[in-house]
Structure P
Amino acid sequence: MSRAFAHEEVVVRRGRRSGLPLIVAVHSRALGPAAGGCRMRRYDTWQDGLTDALRLSEAMTYKSAVAGLDFGGGKSVIALDRDTDVTPELREAALEDLGELIASFDGSYRTGPDIGTGPEDMVVLRRFSPYAYCAPEEHGGTGDSGGPTATGVLAALRAGARHVFGDASCTGKVVVVSGFGSVGSRVAAGLAAEGAHVVVSDVDHSRKEAALASGYGWVEPGRALSAPADILVPAAVGGVFDAESVDRLTAPLVVGPANNQLADESIADTLAERGIVWVPDYVAGAGGVAYTLSRESEGYSHEAALERVEGIGDTVGHLLGLARTTGVTPLRAARQLADRRLTAAASPAEAVAEAAIRTETEARAAVGAEAATARPLSRS
């Protein structure tokens, strides 16, 4: 975490059906209800799942703030052991446990799919709370948010290209897309349609055949960051940029939707020192969140929601221009913009409320007690 005791509320509970650790982290509700996806993944320890939730929920606060959304940041995690056998029965039990927990927030935390979950899982959560978004359309949701996320990334890419190359067009540019999943594959298709030379990479080698069949080049994952490129699109896991990997980068522009791409915030300075323009991930990847919340919470039409997503390009252009004229990194420029919105939204009433909110330290202590007693933790 970048600041001690930054979160408004953190709840950790053992699921009464599944026995699995459930975590809901609410970083901020200053701008509105907290929103952030439900992640189900394997961790070495449940504490790693807690750390993930804390870090990702903070990023969601800034993602919403920079995107101009009236929502705060949250995240939920179902933490699996490395050796957990996730049967269909256990999966449904865990989702029911989480749905019950989300319902207890009464709309002040809202979720959607994330790593390890999808639209069909939201159907289970919606048995308990209406605030589970991106369910399939036949169940009243907007479905997979990968399309709007990719649309936002492409808008950010064009703005970044205009800033770095003087032209928003990616025609003739060599673009490496690291991660050929739901979003990465859509970004690759959009770039190819614009005339870019697309090279893709993925740790799942079974995707190579589909990439080659689409006419893309292929680079092994270990060489993706160092492959000659004009633009690099990180579209897989986070934490890919550290002092060692940044030294291997060849692309002068890095724009992608992977969450938490930097090992730590000092890497933003390292990128700038190398002359590499890095668009903060929570800015470039905000399209899915902006579209989903616009449609399912604010009642926007499909067209109006997509127009909001396209506005990410204007935001990126503004941030990069601000960074250039003031001599700060794009990360610092984005943080300043978000902090201005959050500060303006703050009120004295919130300061009083904070005295009754569980802090990260209290949450960790509570989880330690839970681990020792194997009793469910209830939210205060």
Structure Q
Amino acid sequence: MKKAYLDNASTTQLHPEVIAEMTKILTEDYGNPSSTHSLGRNAKNILELSRKSIAKQINASAAEIIFTSCGTEGNNWIMRSAVKDLKITRIITSKIEHHAVLHTAIALQNEFEIQVDYVKIKPNGEVDLTHLVELLSEEKKTLVSLMHINNETGTILDIDRVSQICQEHRALFHSDTVQSIGKTKIDLQHTPVDFIVASAHKFHGPKGVGFAFVRKNSGLQPLFFGGEQEKGQRPGTEAIHQIAGMAKALELSCQNLESESQYIASLKDYAIERLKTDFPGFKINGEKTLYNLLNVVLPFDESKTAMILFHLDMKGIAVSRGSACQSGSIRPSHVLAEMLSDDDLKKPSLRISFSHFNTKEDVDLLIEGLKTI
């Protein structure tokens, strides 16, 4: 049976060059980077070269890159330390954030009795920046946490503009950039965001590793304790093979960004044309979305909603309804709940996400699969 993997917003296929890089390190460069002997020094060199490589891709300094296990860890660390150590008394976020941010904000509210405000979302899925300015007019020590690319709809936040707004109101700005790192050009000398996070498996790197960008002199403190690794900010022996794999994956993604983004955008356009032809009543959720992500409401009866992913999976087609972290939930997407009418929310929605490994044949398999439902 032919298979079509169209769930790249959940995770991506490892790039062959990344596998080769990781295999070499697992086989030959197995020293502990904290050890002082030659094997340890070699591992430390790989670690720091990886840090420099990642910093170069986003125009940051190597000292501002802290390695983590994933984006969720990075979000939790930054938000918790901002409240606990930087004495933030208010978090401004939105109700369409990833739960790694939403649930952390609620936990901090309960633990530290901080204020949590939610910026309004427009019907097209965009953050209402006028409302953000209104919220920031209340002078409190504030952290704004808004994601760059929404992980369910692909809606793009103007992080340059939000960075400027936050600077004007002396607020710290944290952006979950898990869906944008490796897929968009980010220049942290141009964009004065204070904190961003990334996860390697979203840009054809390994699972279980990510990084946080923490602007110099931020004052963040570690989430847990036990060692001096990562400048004392993230103790624990570094997974050198994972980190080097992530650096290689990001280097390849940035190096090929222009050609791959054009190719992926052509696949998305092709999918939209096929949907228009075969399912003329479908609707796209969100406007101004990233080139690799397409979220649609299908013109099917709501009785089809619960089983649509199962039926497609039986035909070898991998897509999702939203965040993979919520894939076991039967509740409607919290993101779409902020955007859609009650009627549309009951209908089947699909998140179709592409990579450069996909082809038009994958799109055709999806459309033919949907026709049988």
Comparing structures P, Q by percent of Cα pairs over 35 Å apart, which one has the largest value?
Q
Comparing P, Q on distance in nm of label points 7 Å out along Cα→Cβ at positions 10 and 338, the highest sits with Q
Give the label, chosen from P, Q, of the structure having the highest value of relative contact order in percent (Cα under 8 Å, 6 or more apart).
Q
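Laboratory data are not the source of any read-out in this text; all were calculated from the coordinates shown. Predicted model, so just to flag it, every value in this text is computed and none were measured. Cβ atoms are built from the backbone, for glycine too; each structure is taken alone.
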